[in-house]
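None of the figures in this text is laboratory data; all of them are computed from the coordinates on show. Just so you know, these numbers come straight off a predicted model, no measurement behind them. Cβ atoms are built from the backbone, for glycine too; each structure is taken alone.
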Structure 1
Amino acid sequence: MNNDKYDVIIIGAGAAGMAAAIFTCRKKMKTLLVSIDIGGQNLLTEKEENYPGYTESSGTKLMKFFETQARKFGAEFVFGKASKIEKTGSNFSVQLTNKESYDCRSVIIASGKVPRSLGIPGEDKFFGRGVITCSSLQPQEFKGKIVAVIGGGNSAVEAADAISEFSSKTYLIHRRDAFRADEVTVENVRKKGRVEFILNNVPVEIRGDKSVESLIIEDVKTAAKKEINVNFVLVEIGLMVDIRFANGLVKTNEQNEIVVNESCETSCKGIFAAGDITNVPYKQTVISAGLGATAGLSVYNYIMKLDGKTGAKFDW
């Protein structure tokens, strides 16, 4: 294998991505996972009741088992958001929003559904340095910090409530004066009095030096702007399929899902895809894991062919 670059970079560290890493690492392939979190949508699953052989209740715990196993076999992880895949000959470069870049011989896209972004100045710059998504940090890690939670659904309101037990100050910022969250949930948070509600406002800029220091918000009715001091901005505004980083390299369907064959190959040679990001119809953890394993073995065969060697077309 080429020691100057990774044999495979996996974009996404959910069930599909980490399953793929387990298989590529066991084939002694140099593997890097790039992801905004470790666990993907399973981090939001309180009860994982249909994963075969797993009797624990939490999706977070299940993903921790995946992570432990992937690391055991040598997988490397880097926190970041992919912004672009570039293809040069038979090689690839994966660029991140923080301007870091990693070279590889193949790519597995396993990013699934990702948190919607605010699309404002400073968001990409401070991603992972104060800008976070999906409550990926444990609430106690916000102890003594000032946190702004953006969103109006149950996940945003519940995140603000949990964080407020530890933070020195928690803001809940929502563009409307009514919430999508359950009224009972909202009323419960209001009664506790630990969260300051800022309604009819939207974030327009995140500022700071090396990390987040403040957030600029704008009143949707008056256009008046206000700067509030914060250490963290937690974005909780829903999920979406986002493969802009693939830069038109792979074929997609009308739902923007990546079209793959039975070997998880995409329309671009050297790029594979697995999990919820693909056109495979059923979006379940066990199916994503199986697709990840398939993609991992397919990458191994691909690299072996590039090197003029025999792969493992049949794995028995």
Structure 2
Amino acid sequence: MKQVAVSILFATYKRGEILRITLDSFAKLSPGQFTYEIIVIDNACEHQIANLVSSYQTLLPIRYLQEPAPGKNSALITGLLHATGEILVFTDDDVIADPEWLNSLVAGIERLPEYDLFGGRILPSLPDNAEDKHGLLQRSGSFIKSAYVIADWPLPEGPIKVGHIWGPNMAVRRRVFDSGITFDPKIGPNGGNYIMGSESDFLNRAASKGFKGAYIPSAQVRHQIRPEQLTIDWLAGRAFRWGRGSVKRTPPASKFRFLNAPLYLYRKCLTEYVVYRWASLLGTSDWIEKMIAFNITKGALVQMVQDRNTRSS
């Protein structure tokens, strides 16, 4: 298999029209002084996605793979088995790449030889029919930025905490994977009520082994925001999944437990629910933030109880 300098990998799942916009943006990438490949891993194994990807083969150095095991991370692990690049670039099937994205990313990586984990800028892109009636994208909280994958840090190129490197615009030197670190298939999108934090889990484990992160702000993509993502129900579900993932990242510690969960977590969940519902009824300006806090705690509580049931079954 011919080796290339850069492998771009991403999973896709039942999003043909969105994927088409992403591939159209890749077809407009400016040529660089390096070779690259694009590997699309279909986690739904659909003929229409295979046909869509093959229609770009005259425009892009693109390959189509299938991974029937559910989960974005399962798909990425399969993609890594086929990728030949020394630089592995991870993105999503709902980005719009700036024409200079890949050139800027590779140039930045070459300027930072002592770093292994890289992130670029991610900005939102709304379709014409999207209405942000709750003003969600204008809110400044860190969770909102995470939920809509807005990574626009006011920092120059250089060192960055790995927590500021996000999945739609992430690059990793191959030596990180050669060290034995890879994605956890039990975490991340899987088509259902999944545990969030797949990139965070991977990056934190890499950082614990001494690999360092860097920011390359000139490497920019836009994240396609779908109309249904601008609803309170969607945001609540996102917060709930984030809470579930938080248990995997930092399990709450306490001697006093019921059904494996600390007693204080039950009290906190109930208190936050009452505060959120009261703020919602009054229409206070922070009711959405209180809704988010409640759902994060609820997700953590549910995950801890589920972990107990899993161990006892």
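To test your reading of the models, identify which of 1, 2 gives -7000 for helix-only ellipticity at 222 nm (-39500 (n - 2.57) for each DSSP H run of 4 or more, over all residues; to 500) when calculated. Show your work: numbers first, answer last.
Working: 1: -7000; 2: -13000.
Value -7000 for helix-only ellipticity at 222 nm (-39500 (n - 2.57) for each DSSP H run of 4 or more, over all residues; to 500) corresponds to 1 out of 1, 2.
To test your reading of the models, identify which of 1, 2 gives 3.4 for distance in nm of label points 7 Å out along Cα→Cβ at positions 166 and 286 when calculated. Before the final figure, lay out the partial values.
Numbers: 1: 3.4; 2: 2.3.
The value was obtained from structure 1.
Out of 1, 2, which has the highest value for mean count of other Cβ atoms within 10 Å over residues 94-101? The partial results should precede the final answer.
Values: 1: 16.5; 2: 20.6.
Looking at the calculated values, the largest one is 2.
Using Cα extents along the principal axes in Å as the calculated read-out, with 58, 44, 43 as its value, let me know the right label among 1, 2. Before the final figure, lay out each step's value.
Values: 1: 64, 43, 37; 2: 58, 44, 43.
Derived from the structure labelled 2.
On Cα Rg over 2.2 N^0.38 Å, for residues 38-101 alone, which of the structures labelled 1, 2 is highest? Working shown, then result.
Details: 1: 1.49; 2: 1.12.
Largest calculated value belongs to 1.
Taking 0.10 as the value of FRET efficiency 1/(1 + (r/R0)^6) of positions 54 and 174 (r between Cβ atoms, R0 = 25 Å, to 0.05) derived from one of the structures shown (1, 2), identify that structure.
Details: 1: 0.10; 2: 0.40.
Structure 1 accounts for this read-out.
For mean projected area of the Cα convex hull in nm², for residues 118-237 alone, which of the structures 1, 2 scores highest?
Working: 1: 6.6; 2: 8.3.
By mean projected area of the Cα convex hull in nm², for residues 118-237 alone, the leading structure of 1, 2 is 2.
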